[in-house]
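Pasting the structures in now, so scroll down.
Each reported figure results from applying straightforward, stated rules to the coordinates on display, with no laboratory input. Worth saying up front: this structure is predicted, and the values here are computed from it rather than measured. Cβ atoms are built from the backbone, for glycine too; each structure is taken alone.
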Structure I
Amino acid sequence: MWTAEILGIDGVLVNNFDGERIYGAGEYDPPGGWVDFVINSRTGKRVLNCFLAREL
């Protein structure tokens, strides 16, 4: 089991899961302050240099 860094303040949406990565968006500054994220499902760490959640 793991915990991730803060992924959003007012809400978190999970858009996709491919078995290895969790693609989503977190809202930091409502309304409309959504920031995409991708995290490794095994470690909970953010994945850099990969497609953003809304591009899938």
Structure II
Amino acid sequence: MRSWRKSSFSENTNCVEVSPCEDGVVVRDSKCCDVFLLTVSLPCWWYFLTAIQDDRGIL
């Protein structure tokens, strides 16, 4: 069974959750748990987190 971590910025009804996996990180919307899962490689996930923390944006 996968262990999920909810974002500290999520609200009660708008939750983003992440879980480690063999290929990196799996991201899901807690309202649609089984409908859509996004797998992100570990290097891409760290880049995303760094960009957010540095407030430089990724787009």
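Numbers below:
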{"read-out": "Which of I, II yields 1.07 [Cα Rg over 2.2 N^0.38 Å, calculated]", "value": "I"}
{"read-out": "Comparison of I, II by relative contact order in percent (Cα under 8 Å, 6 or more apart) - largest value held by", "value": "I"}
{"read-out": "Structure from which 2.1 was derived, distance in nm of label points 7 Å out along Cα→Cβ at positions 22 and 46, options I, II", "value": "II"}
{"read-out": "Which entry (I, II) yields the derived value 0 for helix-only ellipticity at 222 nm (-39500 (n - 2.57) for each DSSP H run of 4 or more, over all residues; to 500)", "value": "I"}
